[in-house]
Structures are given as structure tokens and as C-alpha cells.
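The numbers here are math on the coordinates, done by the rules we state, and not lab data. Because the structure is a prediction, the values reported are computed rather than measured. Cβ atoms are built from the backbone, for glycine too; each structure is taken alone.
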Structure 1
Amino acid sequence: MVIHPKIRGFICTNAHPVGCAENVRQQIEYIKSQPKIDGPKRVLVIGASTGYGLASRISAAYGSGAKTLGVCFEKEPTERKTGTAGWYNTAAFHAQAKKDGLYYHSINGDAFSDEIKADTIQRIKDDLGQVDLVVYSLASPKRKDPVTGNVYSSTLKPIGDTYTTKTYDTDKDKVHDITLEPATEDDIAQTIKVMGGEDWERWIEQLHNAGVLADGCQTTAYTYIGKKLTWPIYGHATIGRAKEDLDRAATALRTSYQDINLKAYVSSLKALVTQASSAIPVMPLYISLIYGVMKEEGTHEGCIEQIYRLFTEGLYHDNPQLDEAHRLRMDGFETNEQTQAKIEALWDQVTQENFHELADYEGYHQEFLRLFGFGIEGVDYDADVEPQVAW
């Protein structure tokens, strides 16, 4: 099968197995090129197949030689359809880890379910005994509550007032205004159910009850906070309420599991092109602008660079810098006042006519394609490839 990208709106509906494998290989090579991490040895990554979760798995495995167990929810390829990018990423990680003599295992299924939690616990007991790091990196628009069976859906809405701002339509190559209607109380409650801290707490509770969390175990959940330009959609908004609930959960975890000296953090990371951020109003325009500014400043990082710093400067640093909410802040290169002032000035100037001059949309689009294994140098996209790659 010859595989070229099929883009529909803000998603790509297929993926390239060779391109995904090359993307994983490059991230592994980056970690191999860095000083070793004095870090974890047995790691569970919940949401391990793409983005920051995948980078966490690679950093743990190749930075500190950790055995890694990943949980993800990916679609297997068939003769006629490609698998998801996360499927191919995981297959590539498995192949490289096997070659390099590293332990790996992945569980494919709904991480919100108690069944997958039970399967994961059994695998830890069988293979690892205990884990000393749990990374929670789930991104999903829906969640089925394992107790009630109710299905909750997250929304991207401001709270209080209607909000009008600029955005960029990647489909139509158009800068335009967008108006978002305010959230209802039900919108807020459902978004917290999906994106808040409840499932993270449920994972830790069940892992602890099963005795598979090592003494001194660390756990972190990933978040994005942003600044003035993104605050109406990320801060004073439904997502913001869910992020506040993550902070609540982190505090509760630190308090509840003192018997094993559990360290729990929310880690705030920079804005990057991900499958989740591509769907959020404002973000394609904002990210296109910050890419240009941060590349000019020499501070631009991708997922793998950011997570390596999280491990070395945050989770496994003797004196990690925490903000007032006890979060690990790895987003300072983006959120500092000098950089934000440059971005705000560009935001005020940008129009349909000057967008491609002021913004780094080429960089944005390249990273978008890369998520699905496309646009990667050295990959022949006209070659016939086998889509059915096994784990």
C-alpha cells in the first residue's frame, strides 16, 4: 500500500508505519545523545502511544534503563486501512526496545475502565513486582464511568460570557474571528469528569490497594496552563475547571498515600502541536506564532526535549522548582513575560494577508504531519509499504 496523508479538518485519518517508526527512532536517538537520567527503573505510562506520553516512555527506557509498561487505546491496521499513529509508534518502540534488550509491554484498551486497570496490575505483579513512576498522560474527548456506566463528554467553552477571538482554520487557510458560547453547568461538570483528576486518583488507588506502588513512588499528570492569549479557552473555561481538578487530585494523592511516601505532581508543559491541541480553537494560530518566536529565541522544544528536562530538572532533581500550586513548571520558555510580549504584539498584528509572514505555519503543519508519520526526511512516501504491523 502506498500511503499519503488523508487530512479531514483538524485530524489525519491515516498514518504511515515507516514514518512513525522513524519518528520514534529519532526520539530514542535524542535521549541516547543526552546525559543519563538518574531516574526510575519500573515505569507505568497511562497514555503511552503518542505525544508527551510516548516521550515519557522513551525518556524512562533510554534515559535511565527503565522497564516500561504502557497503556493506550489504539486501532490495529487491516489489509485495507492503516492503524492509528499510536499503534505504529508502539510497534516501533517495541521493536527497538527488543533489539536493545529493554523490557517492554503494552496493554491496548480503555484506560478509564476497571478491567484495563486490573489487567495492568496483574502484569505489574507478574513482570515488575512494583512500579516507581506512574505517568498519567490521557487525552480523550469522552469517558465512561466504570461505576455508573454513564458516558461523559468534554467541551471547549468559556465560562460566564460569550468569547470572541481570532483563530486559524487549517482546512481553509484562513484567519478569522470565532465566537464561543458560554458553558452550562452540565458542560463544566462533564468536562471535569473526563479531563479532571478522578481517573488519575482511581488508578493510584487501585495500584496502591494491590501493593504494586513502590515506596517513594512518584506520579505526575500533564497539563497546559498558558497565559493571557489562551486563558479564556484554557483558564477561565471548561478545560480550566478540569485542570483545577487535577491540582485538587494531586493534593489529595500526596495526602492520602503518605504510607508509601508518594510524590504527586501536576506538570505544566508548553504548547505543542498534538492531536488534542489541533482541535482547540485559538491554538493553531497561537502555536504557529509561538513556534516562530521561540525558534528565533532558540528556546523551541518538542515533546522529547521537554520531557527529558522534566525528568532531569523536575521529577528527578534534588530540588525541583515548584509554583504556588505545587506544580512542576516546564513551560517557562513559553510563558515568560518577554516571550509573551512578542507573541501578543504579533497576535494584534496578524491578519489573513500577513499570517504566513508573521507565523511559522510551515513549522506547525510539519509537526502536525509528523504526528501521523508523514513529512519526515528520509522516508520514501511513494514506496509500497505493509500497513499490517504487529506489536
Structure 2
Amino acid sequence: MKYIVVLGDGMADDPIEALGGKTPLAYANTPNLDKLSKLSEIGMVHTIPDGMSPGSDTANLSVMGYDPKIYYSGRSPLEALSIGVPMKGTDIAIRCNIVTISEDDVPFEEKTIIDHSSSEISTEDCAVLLNEVMKELANETYQFYVGTSYRHCLIWNQGSVVELTPPHDVLGRVIGQYLPEDEVLKNMMKRSYEILVNHPINIERKKQGLNPANCCWFWGAGTKPMLSSFEEKTGKKGMMVSAVDLLKGIAVGAGMGVALVEGANGGLHTNYEGKVEAAVKSVTEDGYDFAYIHVEAPDEMGHQGSMERKVQAIEYLDSKVIGPVVEKLEAAGEDFRLLVLPDHPTPIRVRTHTSDNVPYMLYDSTKKEEHTWNYNEEEGRNSGNFVAEGHKLIDKFLQLA
């Protein structure tokens, strides 16, 4: 038996009047999910432990079977693992987004945060910008590391875990009250704006109608993570397929394989075909039992507040991931179980994460059920199936409980 998780990051949502009172998941044209749901168990799962922040870090740890209350040590340290940062026990890792803030003629603290992803800037362009920041701000205490797209890492030697605000939580707001209390970090953010605001890359981006990547934003501080081995824990050899450093970092920490897929960028137009190919090859040819396909696009579209593009992201997940995965595994003659779910909601109305329960669908090619339901939030709630502790869903999926 092979096991595949398809994780639509932030895919869950609230009913939207413009969609006829449906959520994007219920509204989207998803023939593959509709077909499979009638042969599957659906239900709801609580992925965010009470009292914890509804981040993709805590949520994906939960989906992968790691209780965040035990294993979570901060978001950025997981990302640091994925890009090979040699963290010491005394290091603090901090996420360094390069974001878009307003360029109006007001003091830095009175500027507004516009875009947490700088129009999904490419890794190549963002690396050039970060290198400009590093020339002036990097030293023995603060070291920067290039990640993917707008997502980078700052290592603070002998630092402390300070409270920092995620940029996607405060889009459209004046930044003053959300800046770090630590004066050094705050001044580094301010200086980064001065370095980047007139950089040629940003001048050209504005000419093209793109948001400039004009300021470093620090958040997600944490200490070196200590995850137990996924294979020792579950008896399954696992592969991670994701464009996002956070997910790759969880995989590295858990001793899983990490597929490197060219053109996978975490955006709406990522290399879906390459991700499917990598996942299927891992379980049909390379000796893996388990593959985790992470699709970031629904979350990004939720942060952008784009109802239409979130629907499109879900339709791409259905047509470019779900359908081909099932087709390829059936063609290979493999018995398999497929788990489809979001990690958390990213509702259009708030443009950030919430802690609400999310719908799951569990399909077993050897034990096809008979139902009339479709896979979405409302029918998941009405199914009567509920997993109260998200980290226990993996045991149900892997038939360990």
C-alpha cells in the first residue's frame, strides 16, 4: 500500500455571497474530487491546537503527525533547515520576508504594508536585493541566508525569541505598532527600506506594474527544532514535494526525502506536473511508501484577497494534481490511500489564517465506499466524522490506529 497526501495550503474558507453563499472549495469545478469523494470518507479535522497560532508551521506539523505542542519551536528554524543553515543551539532563526510597503513621503513608522510577497517576486531577483541588504547589515551577530522567492532567513547569534508580527496578518495596515520592539531589528528593517526603495530592480518592477520588494520584514523567531524520525515513528519512508522552505525544513528535520522540482515556486502557475511526477516516482520506483504533495497557491490567493484566483488555484489542484496522481498510480497497478485536506483556512474576508476546522477526504483504492456527498466544508461538517486532535489523523490514514 502506498500513501499520498495532497495538501492544499489555506484551501478552506468561509461562504462568500458573490459565490452564491458557497466557499471557494464548494464553488470550484472539481470533477476529480467530486468523483473520489463519493468513494471516500470525508470529515473535519482540528489541525491547530487550542491556544496556538494558526500558521502553516503548526498546521503542517499536525497533519504530518507531530503534535505542535511538543515539537514546535518556531517557524523560521524549520525553514533554516531546508536551506542548509548550520544552526547552533544558541542561534535564533527569524523569517525575513522582503515585502512591499508604501513609498509615500511619511516617516517609516507611518507607512502601510501592501504585499507580503512583493507580487511573488522570483528567487533570482530577490537574491540580488537581499545581497544588497547583506552588504551593509550582515555581521558576526546577524547573518542572512537566501531562501525561495520572497522568503529568506536571518540567523541571530546568541539572540532571543522575541515576539514578531507575521506580515500577512496586517496587510493594509500602518506598520508602526507591528514593528519589532527590539531596536536593532527595527532599525535593520528601516535601513533595508532605504537600501531597497530605489534599487534598479524595484524601479523596473514598478514600470511593469509589479509591487516593489522594498523592505525586509522579520517574523517567526525560534530555536533549533528537534523532530523525531518520520520513518521510525510511522514505519513509512516518506518524501516531501513542495516549493516552500517551511515544508522542506519539516521534512529535513523528520529525516524524509525532499524532491527538488524545477519550476516549483509556490505560486498559482507552479510546476504541478513536475510535482506529481516526483511524488509518483518516489512511491512507484524509488522505494518510498509515503509522499506529501504540498500546494501553496490557495493560501497565496487567500492572502491576496482574490476570490477568483483562489477558485482557480483549487481547480488547478483538482485537474493538475488530484486527477493525474490517481491516474498514474492506477496505471502503475499500485494499491494506495489518498488524503486530501488544507492545513488551515485562509479566508478571503480576512486575508490571513484562522484556526477553524478543515475538511479532509480519505480515499482507499482497495475499499471504495458509497456516498452522495462532495468534498467541501459544509458536507464535511455534515458527515459526522471529526478528528479532534489533528496530529492523530495521520495514524488513521496510515492505518496505524
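What to note about this one:
- Identity of the structure behind -9000 (criterion: helix-only ellipticity at 222 nm (-39500 (n - 2.57) for each DSSP H run of 4 or more, over all residues; to 500), calculated), options 1, 2: 2
- Source structure (of 1, 2) for relative contact order in percent (Cα under 8 Å, 6 or more apart), computed value 33: 2
- When FRET efficiency 1/(1 + (r/R0)^6) of positions 187 and 371 (r between Cβ atoms, R0 = 41 Å, to 0.05) is calculated for each of 1, 2, the greatest value falls to 1.
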